[in-house]
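Below you'll find the structures, each written out as structure tokens.
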Structure 1
Amino acid sequence: MGRGLVNRLLALLAAFAALALPGMARAEDGYDLWLRYAPLDDGMAADDAAALGPVTSASAPTPTIIAARSELERGLAELLDGHEPAGRGIVLGLARDLDGAAAREAATLEGQPAGAYRIARLADGRILIAAQDDIGLLYGAFAFLRHLGAGEPVSTIDDISAPAFSLRIIDHWGNPSGLVERGYSGRSIFDWWHLPDRLDPRMIDYARAEASIGINGVVVNNVNAKAYVLEPRYIAKLRRLADAWRPYGIRVYLTARFSAPMELGATGTADPLDPAVRQWWKDKADEIYAAIPDFGGFLVKANSEGQPGPQDYGRTHADGANMMAAALGDRGVVLWRAFVYSAEDSTDRAKQAYNEFVPLDGKFADNVILQVKNGPVDFQPREPFHPMFGAMPHTKLMLEGQITKEYLGFATHLAFLAPLWKEVITADTGHGGVVAQNLVGMAGVANTGSDRNWSGSHFDQANWYAFGRLAWDPRMSSGNIAQEWAAQTFSRDPGFLAEVVPMMLGSRQAVVDYMTPLGLAHQMGTGHHYGPAPWICDLARPEWNPCYYSKADAGGIGFDRTATGSDALAQYAPTVAAQWRDPKAMDEDYLLWFHHLPWDFKTQSGRALWPELVHRYDRGVAEVDAMAATWASLAPNVDEQRFEDTSEFLAIQQREARWWRDASIAYWQSVNHLPLPEGAAPPAHSLDWYEALSFPDAPAD
């Protein structure tokens with residue numbers, strides 16, 4: 001039988017299968033993310049087609065406007081699935097190019113920041129997407145397709161939206177070798193070896209995905225940077241990326257190693273006050289801007305975890321940051337990370353960033369932005385908000401969150417992080433306003449990699465999506481974000497959404513419960529941060545040991561951060577500190593973060609602390625079991641590959657949640673010598689068994 005005949009038969013069989021099983025979800029692998037543009041059902045597609053027409057532009061074509069128009073045409077063709085638009089059309093236009101009713105609608109954008117857009121249905125039936133700049137038209141195009149993709153009818157569209165923050169950045173922790181620090185979705189998405197000669201086509205799909213959620217900047221290399229990424233050969237590679245992403249409104253940023261001028265042989269020092277060092281950075285910035293006129297700037301990790309910095313020369317963080325800011329001038333910004341902790345500082349690790357940076361308030365240049373982690377330690381399943389937020393009124397701050405789940409089960413465990421970030425950005429700082437009101441931007445540590453589905457697991461895509469949506473509008477609810485994402489990514493079926501959205505919203509709390517309940521933190525295996533290891537107490541630096549954070553002994557458990565302990569509580573505004581000072585009245589989600597309490601301390605449930613702790617572990621395990629059962633019931637709504645992928649990961653999560661619960665309880669019992677509460681199941685193995693487990697091959701250490 002000839003190959004051509006075989007291919008025709010296979011095509012006929014595929015077509016027959018599609019006709020015979022119209023209700024079955026189409027096969028997918030996750031590559032399209034939330035930009036699937038899955039066909040609407042016939043009734044809605046017919047209604048929308050009747051209200052829509054061809055896409056036209058009232059403004060001269062630019063690469064960004066062309067991208068907006070192309071996205072609209074692509075998205076509508078797939079959503080309408082053969083239904084021909086018969087309406088008046090969709091008009092893309094800059095405010096200055098519009099007239100009549102369209103101009104009046106666009107006038108509502110006056111005074112709005114860059115990227116704002118207006119979507120309206122005009123009296124003559126046309127759909128208007130208006131903006132004051134090209135990128136606003138692209139954002140508006142994606143917003144219009146998001147409205148339709150979530151199953152909302154054209155007739156209800158009426159939107160004016162503007163970004164809350166000027167900087168909405170994704171940080172990649174990949175290395176030039178392709179390995180990704182804290183990456184759980186394959187190798188780096190950047191093919192540095194073949195750049196600039198070859199641009200991976202994925203880079204365009206990546207840019208589309210970022211633009212669709214409002215991201216406008218990407219840091220392309222690890223915070224633990226190599227000096228050689230500042231060499232001319234890498235600037236050429238960076239230029240190729242910048243040129244590809246420019247139509248999508250994405251500026252490239254580079255992590256710069258503070259000691260680069262010395263390591264590259266140009267100077268004998270990296271002292272930020274040395275004239276030769278300052279001139280080197282100025283010349284390097286000029287070289288980059290000659291190649292990339294819209295280069296965003298430098299991200300810097302200094303004097304943290306062994307990285308070089310200004311303190312090596314007796315200088316301050318402000319001295320270092322301002323030196324680099326002067327090199328950039330008004331062309332870009334310095335994003336100076338506030339994640340610092342030192343082996344020479346014996347105080348509470350949670351206090352160190354505040355102690356180093358707050359006294360420098362007002363001493364940073366105007367184009368320096370301190371990038372501050374959401375909490376004072378390190379991306380834990382739950383932390384209180386960082387006390388630096390609100391405490392530096394004369395310094396620009398942006399929040400750093402971790403999309404990749406270094407401490408929440410990697411890509412395997414389902415944990416929707418929008419509720420975590422919402423807890424932070426909506427927290428009252430006590431200094432006037434919530435955290436979001438004290439920010440100029442948000443940066444998220446990427447979870448994207450070379451895996452076909454980009455993020456290692458299908459549900460981890462939701463965290464990428466949620467971060468972008470919150471960076472655009474921190475007022476959005478976690479529920480609305482989950483609903484949007486699930487409808488576009490999996491299914492618009494109301495029954496499906498009614499089950500999967502609550503599952504997502506409860507998933508992060510489940511992880512908190514089976515890993516670090518009641519305010520415990522950093523109980524993970526050291527180095528790779530995989531699995532439980534509360535028994536580790538013998539590493540050289542105290543703050544590397546899980547037992548440093550639990551302070552568990554026969555008398556009790558928890559880290560005393562009140563005035564009788566490290567007094568980290570005093571770093572918060574008095575009104576905020578008062579909320580956490582009394583263990584009997586406070587939010588118990590932070591109980592053991594701030595207090596060392598006896599095992600028989602009476603909690604708000606009426607249970608003593610020990611049975612309450614066990615109850616929380618059991619609750620987390622039960623919630624994961626419920627998540628798995630919910631997902632199993634949704635098979636008819638999801639294509640086979642993504643359903644099976646998620647089912648397998650949930651099975652792993654069920655097993656590892658029990659491991660966390662059992663290993664933790666076994667260790668606490670070895671310390672407190674208390675019996676298990678009545679009805680609680682004993683750990684499946686002895687403490688010795690859990691302690692003997694070793695994972696030298698765990699990813700991303």
Structure 2
Amino acid sequence: MNFEELPLSYAQQRLWFLDQLEPNSPFYNISLALHLAGNLQVDVLEKSLQEIIQRHESLRTNFATIEGNPVQIIKPESNWQLTLVNGKDSPKYREEQEIKKWLEIHSHQPFDLANDSLIRATLLKLSDTEHFLLICLHHIVSDGWSMGVFIEELTTLYNAYTKGLEPLLQELPIQYADFAIWQREYLQGEIRQNQLNYWQKQLAAAPALLHLPTDYPRPLQQSFQGDRIKCILSPELSQGLNKLSREKGVTLFMTLLTAFGILLYRYTGQTDILVGTPIANRTRSELAGLIGFFVNTLVLRTDLAGNPSFSELLKQVRETATDAYDHQDLPFEMLVEALQPERNMSYTPLFQVMFGLDNEIVDSINLEGIKATRQPLEFKTSKFDLSLSIQVKEAGLTAIWEYNTELFNQSTIERLSGHFVNLLTGIIANTEQAISQLPLLTESETNQLLIEWNNTQVDYPEYKCIHQLFEEQVKRTPDAVAVVCSQQQLTYNELNCRANQLAHYLRKLGVKADTLVGISLERSLEMIVGLLGILKAGGAYVPLDPDYPSERLRFAIADTQLSFLLTQEGLINKLPEHQAMLILLDRFTEEINQNSQDNLTGVVTANNLANLIYTSGSTGKPKGVMVEHRGLFNLATAQIKTFNLQSNSRLLQFASLNFDASIWEIIMAIGAGATL
């Protein structure tokens with residue numbers, strides 16, 4: 001190949017490297033879709049596009065590898081042609097969804113950087129007066145600014161050729177390859193070091209990750225699956241933001257970036273916020289009319305500590321942004337290489353959130369005899385966790401939120417967008433308000449938070465014991481299975497009868513309201529019988545798990561000064577020395593069974609104790625917590641409703657009796673008529 005071989009710019013080199021890692025990926029396609037209504041002159045359109053390609057060397061460039069290094073190869077002439085698709089007689093192109101699908105498929109076709117033309121244009125003909133034009137370029141030869149240049153030149157060329165006139169386009173003073181060579185020569189020695197020194201100081205000890213609350217766990221390897229939502233700001237809000245910016249002597253970008261930083265702070269609680277932002281990087285006038293990959297990325301750091309007002313924070317952001325603009329020549333790729341941040345495959349280095357402002361976005365193009373309208377394209381990718389792009393249009397501002405769908409649900413981003421609008425409204429209302437006090441919530445969210453979620457009033461019998469809740473269930477479903485352990489089970493009636501016999505027996509021994517009764521039983525049907533028997537007798541059970549350390553059991557028995565202890569003969573040796581009366585369920589079975597199977601009445605009220613359970617003692621000595629019947633009854637009623645428990649529900653009882661979760665499990669089941 002006898003074409004000239006030239007070095008890549010730093011940004012191009014990064015994209016080339018990414019393409020080597022994942023060849024032929026459509027991830028860096030830049031696409032423009034136009035709906036053309038009117039008498040289109042296809043030959044003039046093709047000629048106009050060919051002239052643009054001939055004007056800009058970047059559009060005649062490929063990227064080859066020579067001795068392991070990438071080089072630009074610029075073709076002196078191009079044999080490029082417009083691709084024509086005749087959909088005039090195809091019924092499928094009558095459907096809007098089919099056209100959207102066609103645009104999406106063709107906009108995602110990958111480029112081969114070494115061999116393909118890196119600009120592709122396809123014209124879909126629906127009729128003599130209706131076409132769709134899809135133009136795709138690879139990011140390595142284009143950027144957002146370049147698309148504006150492209151549209152402007154296409155308009156000028158097409159309109160002139162249509163009228164038989166010579167187009168009035170100024171000759172380009174330089175080409176993109178000149179910039180690439182200059183950039184490598186310029187960023188040397190002292191200039192390069194001064195730029196690096198600023199950024200190294202500015203980003204010193206910066207946090208590696210912005211911890212936005214996500215809907216899903218962050219994947220171990222970053223995914224770029226994404227989606228977008230759009231939010232149109234009202235004309236009043238758009239005008240208010242512009243007015244505020246003029247009054248504060250800042251750009252609209254600075255105002256919106258400050259607001260975005262506050263939003264991120266309010267969502268994460270982090271006061272050190274890093275946000276990436278694209279910058280055109282066309283600081284010289286001769287670069288303004290070129291098509292090429294010039295855009296650079298700046299990392300803007302905001303310190304929100306101390307709860308400043310919006311006005312105070314805006315001053316800081318203005319200073320930070322201005323300094324960053326003065327040091328924008330350093331390519332982001334070179335910055336990452338110099339800083340060498342700790343790499344993590346699950347997120348991008350330095351920042352994970354992007355913010356940008358796109359000025360003068362036009363939805364229509366003035367082609368002679370044609371009504372040309374931009375068509376939205378579906379992009380199901382996201383380069384970062386979250387990106388906010390504000391588009392400036394005649395009618396006002398539009399916010400485009402791009403988000404990673406492996407981290408966020410659409411509803412979450414819609415809520416985030418709503419909060420941003422409320423925040424902006426609050427800022428305009430009072431710029432001196434502390435950032436922590438600026439409004440976020442919508443009216444409906446405020447109502448939900450303060451009214452709906454606090455509407456917790458429930459009608460339930462206020463004065464009832466938890467064993468009475470069980471007894472009512474016995475009346476409703478006496479033959480339903482109440483408890484199962486291994487191959488044994490008891491119906492509600494059988495469980496009630498056995499618990500009543502034990503309760504009457506305990507009453508004869510002297511157990512009455514608020515008497516503390518220890519219970520040390522293995523997981524079994526007897527454990528549930530024993531617990532209910534103590535409650536029915538009026539006592540409050542003190543759980544003593546036989547598998548707990550002896551010291552813990554000794555402390556609890558001594559601290560409560562137990563008079564009664566319910567256990568089994570085989571567990572006596574596991575218990576420490578004590579003065580309590582032992583009630584051995586397996587030895588005293590005959591005596592217990594001689595008692596009445598009827599419910600006890602008038603023994604205890606909802607204000608009496610149901611249990612005394614000790615804390616873990618992690619902060620010192622364990623502390624005994626006394627719980628009344630009414631509290632447990634309230635809990636049981638709420639949980640039965642929350643978990644929608646029915647008589648056919650089955651609950652697993654797995655917690656130790658010494659853990660308060662155990663009583664939740666038990667009373668939920670027996671209160672709902674379920675099986676434990």
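Throughout, read-outs are computed from the coordinates displayed, never taken from laboratory work. Everything quoted here is computed from the prediction, not taken from an experiment. Cβ atoms are built from the backbone, for glycine too; each structure is taken alone.
Data table
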{"item": "Structure responsible for 6.2, with distance in nm of label points 7 Å out along Cα→Cβ at positions 234 and 482 calculated and labels 1, 2 on offer", "result": "2"}
{"item": "Of the structures 1, 2, the one that 57, 39, 38 was derived from, the read-out being Cα extents along the principal axes in Å, for residues 226-425 alone", "result": "2"}
{"item": "Value 1.54, calculated as Cα Rg over 2.2 N^0.38 Å, for residues 466-545 alone, assigned to which of 1, 2", "result": "1"}
{"item": "Among 1, 2, structure where mean count of other Cβ atoms within 10 Å over residues 282-289 as derived comes to 17.4", "result": "1"}
{"item": "Entry that produces 3.5 once distance in nm of label points 7 Å out along Cα→Cβ at positions 578 and 626 is calculated, selected from 1, 2", "result": "1"}
{"item": "Value 22.2, calculated as mean count of other Cβ atoms within 10 Å over residues 330-337, assigned to which of 1, 2", "result": "1"}
{"item": "Test item: mean count of other Cβ atoms within 10 Å over residues 274-281 calculated as 17.1, pick one of 1, 2", "result": "1"}
{"item": "Which entry (1, 2) yields the derived value 1.43 for Cα Rg over 2.2 N^0.38 Å", "result": "2"}
{"item": "For distance in nm of label points 7 Å out along Cα→Cβ at positions 178 and 634 computed as 3.4, the structure of 1, 2 it came from", "result": "1"}
{"item": "Source structure (of 1, 2) for percent of Cα pairs over 18 Å apart, for residues 138-257 alone, computed value 57", "result": "1"}
